[in-house]
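Student: These are the structures, in structure tokens.
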Structure 1
Amino acid sequence: MTEKNPLIFRTEVREEDIENVRSICISTGFFYDIEIPVAVELVEERLRSGLSSGYYFIFAEIGGKTVAYACYGPIAGTEGGFDLYWIVTYNDYRGQGIGNRLIEETHKAVRGMGGRFLVAETSTLEKYTPTRHFYDRAGYTVEARIDDFYKKGDGKVFFVKRF
């Protein structure tokens, strides 16, 4: 990010975001092979069904390149509950504060939609320690944990941000 290439946010979902999301997720080395098609599928569903899909996106761009994104949506059957499905920064752009700015934009969007809370889930594996610290720094609290959720030795932690 520079003055010439500031961080820009957009919510419009475009056809090229299918490959943007795939590339961003692959670049991190964090996700299982079965997870990346799920991330891509949410973009495809949004393109197919529009807002009725229930999937909302915020893309972060620098110099016209999509470098990070967040996907979130309302939780059916709740009053103001939202899930944070994905928040991912392209590996080459990590550590520059992009994720922090993106999560702030996401919080603003969720609050604007009447959100009372946002739920984020992540793995308990050691390599996800930076992810868990990210949620801690963003004001989330751990509200649940399921050991051996994804597979033996890989649990799931549920973080919640209340507005």
Structure 2
Amino acid sequence: MLNENLKAIRKSKGLSQEELAVKLNVVRQTVSKWEQGLSVPDADMLIMISETLETPVNVLLGETIAEQKADDLKVISEKLEVINLQLAQRKQSQRKALHWMFIVMSIAIILIAGCLIALQSPYLDWDFHDPETAVVGTIYHAFEFFFFRLAPFAMIGTVIGAVLTRKK
């Protein structure tokens, strides 16, 4: 309902998605997602949209202006509360997924480093006169060379990322 009303009111005001996005300080794709019903704006953004389109929030949410009663405002506030709770849950789940991704990346870096250390650079013993082992040895050596130069920075980044995304 919000998505259809938003699109109709925006078009009636003669605004494109890009123009509305600029006025709301969001990207055009955000307006597009609202209009497609893929996401919903939070309460503050709904107020900003209503001010920009010069339309009451209850009209955006599908209510008519003539039926504005205390009960209607309560219904609207309950709808906004549900929307905000859904958005908070989605944000929390994304944060949790990102946190675990950083932890898994840290573990992967440690495991790869452990394997490379345990193998003790086997490419040094390979016969580089044979073209197949020469290519594999060169690729392995290049991987090992770059891994041990970049792994400390990647490890620091993943640890910082895991710390910053932990549950507060």
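Student: Any idea which of 1, 2 comes out highest on distance in nm of label points 7 Å out along Cα→Cβ at positions 41 and 57?
Tutor: Once distance in nm of label points 7 Å out along Cα→Cβ at positions 41 and 57 is tallied for 1, 2, the winner is 1.
Student: Work out which structure the value 0.55 belongs to, where FRET efficiency 1/(1 + (r/R0)^6) of positions 33 and 97 (r between Cβ atoms, R0 = 30 Å, to 0.05) was derived from one of 1, 2.
Tutor: Only structure 1 yields this read-out.
Student: Now for a different question. One of 1, 2 was used to calculate FRET efficiency 1/(1 + (r/R0)^6) of positions 49 and 89 (r between Cβ atoms, R0 = 25 Å, to 0.05), giving 0.65; which?
Tutor: 2
Student: For the read-out helix-only ellipticity at 222 nm (-39500 (n - 2.57) for each DSSP H run of 4 or more, over all residues; to 500), a value of -25500 was computed from one structure; give its label from 1, 2.
Tutor: Label of the source structure: 2.
Student: Given a computed value of 65 for percent of Cα pairs over 21 Å apart, which structure among 1, 2 does it belong to?
Tutor: 2
Any read-out appearing in this document is the output of simple, stated calculations on the displayed coordinates, not a laboratory observation. Because the structure is a prediction, the values reported are computed rather than measured. Cβ atoms are built from the backbone, for glycine too; each structure is taken alone.
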